[in-house]
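Values quoted throughout were computed directly from the atomic coordinates according to the rules given, and no laboratory measurement underlies them. The shown structure was predicted, so the numbers you read here are calculated from the model rather than taken from an experiment. Cβ atoms are built from the backbone, for glycine too; each structure is taken alone.
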Structure P
Amino acid sequence: MQPADFPKILGTATLNDKGQLVIPVEARNSLGLEAGSKVVIMTSSSKPALIIVKADHIEAIIQDLTKALDNEVTDGNTQK
């Protein structure tokens, strides 16, 4: 049995001569992507992998991190 957050394969894609990929339909449906959706493409420095995240999810994560950091500074709980 694999953990709930274990990566799931949602299909494969082939890079064309223009460097474009078509995101498989299962992956688009899973992320709620449609034409015009913005995504952030990331990579890991330790593994040869691409990570695709819906842009508004990244924005929400950054906002949450910023609030947490602001609270740490406000509460005086910063560590050096």
Structure Q
Amino acid sequence: MMTTRPNAIEVSALDKWYGNFHVLKNIDLGVAAGEWIVVCGPSGSGKSALIRCVNRLEEHQRGSISVNGIALNDSVKKP
């Protein structure tokens, strides 16, 4: 029997723009606690933008991100 772990990172319907450039379009992602993933793709495909949104260095415009059950929204303040 396979045991499923809860997601430590949950991204749902994420959208991010830089001006008129829509870099992240409706991204859904779940990463279980202890799971390792690789984010790969060509230059300009949004890899860094996704990571910067998850670690809250960038704000996303639409969708939701949660880390360990904490929603990363306007109420989460940057240091």
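Descriptive notes on the structure:
- In this comparison of P, Q, the computed figure 0.4 for distance in nm of label points 7 Å out along Cα→Cβ at positions 23 and 39 is attributed to P.
- When distance in nm of label points 7 Å out along Cα→Cβ at positions 47 and 63 is computed for each of P, Q, the largest belongs to: P
- Structure with the greatest value (metric distance in nm of label points 7 Å out along Cα→Cβ at positions 15 and 71, set P, Q): P
- Read-out Rg/Rh (Cα atoms, Kirkwood Rh), computed value 0.99, structure in P, Q: Q
- Label whose coordinates, when helix-only ellipticity at 222 nm (-39500 (n - 2.57) for each DSSP H run of 4 or more, over all residues; to 500) is calculated, return -2500 (choices P, Q): Q
- Structures P, Q were shown, and relative contact order in percent (Cα under 8 Å, 6 or more apart) at 15 was computed from P.
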